[in-house]
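The structures considered in this document are given below.
What follows is calculated from the coordinates using simple rules that are stated; it is not laboratory data. No experiment lies behind these values; they were computed from the predicted model shown. Cβ atoms are built from the backbone, for glycine too; each structure is taken alone.
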Structure P
């Protein structure tokens, strides 16, 4: 199968990780895109020194979701077949990129797969680390609410390690407006509405011993959870408005293609 595969990394102030991660990514992907989301810590200079990647730069920081949307649009415009997304903070293993490509091309399934979503909670893997209690709790709560309200069957709502069939991306891109860390919730709403075929692929649970910020007030766990619910409710309200129904949300989503 002669496919064009693109691996994209959203990056913001990752000078301490970016070169080491990219050295590995280029070994497993023929085309690599970095979306530099307005870095100011020397990341841009490190990227500019490389000739083995393509860089798209946001002049100012727009957010994790905005960087992913840029990667989606790039994959569509340049006619790639499969887009793999991987974070650049050292918590994803680039050697697993081929597994995601193989999984999205699984021809043994009844329907073509639109998204392969990494899951840190699908099964325990050797070397798994202990996640921060609050982050795991919020992930579990949001994942359970997504499953209940959208009729999904996920174990990890927020893993950034994914493979997308690019032919499925234009419909997603049209309806995604969130530019921050809650952007995956809008993706899942559209997945349910469009009845896209999703499978999960187990990936190691790796948390590095360093503090990560979600930005301002979102560093508070309850504030972050409230914001995630706000984005989810907004997406569900849009589905109800489109479907013209006020009954079971999951049923409305399934009729939304």
Structure Q
């Protein structure tokens, strides 16, 4: 009996350590199942007469209930992972690290982690004298949770490039650098994947996927893209940038979760 108890305690401690490793903030308590689906860890980071700052660690597939904040504005910031956010009467949004959403007073909404990722979110909520912090409503149904995500159409291109043979090695260095920096630094750059033809090494193809046209336009302004563009002008013999139309756009965000 003692051995079983010891193993159970060890398992709980291990789970606690694993959860703590996902967040830089102390995990204070688990949100009550009455108002949440799945496991949601909560830490109140600060609370004053004017506002409350709270950290939420949503385990994969978990979410809170529909709720609203009487007369109070809330700001939601995604610190890691991928999250869902939805306001009543509007399509669900997919949020990624760095995304910020402001919820107006009295707007019914919910948020949580996606089915494929945990999510850490911080909220800053106004405190209004005489009002509850949050009014809890019904739980988020599976239908709500699996509803389509509202998003701008992704921009998909396959750049078709022919490089002068004498500049090939130098061009490849430029292409690899801009690919790495764009994916690392720009949330809106989903994919920049340069490829070289096996039959003709001077033929380069780059699969480009951007979260939206706005993300693509911002990419064109970055220092690393301008360095690539200006540095390779004399190396490129021909360039074509046909825009491709995704046949199954709803599946596209899941592709990069397979790795």
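Match the computed value -7500 of helix-only ellipticity at 222 nm (-39500 (n - 2.57) for each DSSP H run of 4 or more, over all residues; to 500) to one of the structures P, Q, and report its label.
Numbers: P: -12500; Q: -7500.
Source structure: Q.
Looking across P, Q, the calculation of Kirkwood radius over Cα pairs in Å that yields 18.8 traces back to P. For which of the structures P, Q does the calculation of distance in nm of label points 7 Å out along Cα→Cβ at positions 87 and 135 return 1.7? Working through the options, I get structure Q. Matching task: 16 is the computed value of relative contact order in percent (Cα under 8 Å, 6 or more apart). Pick the structure from P, Q. Attributed to the structure labelled Q.
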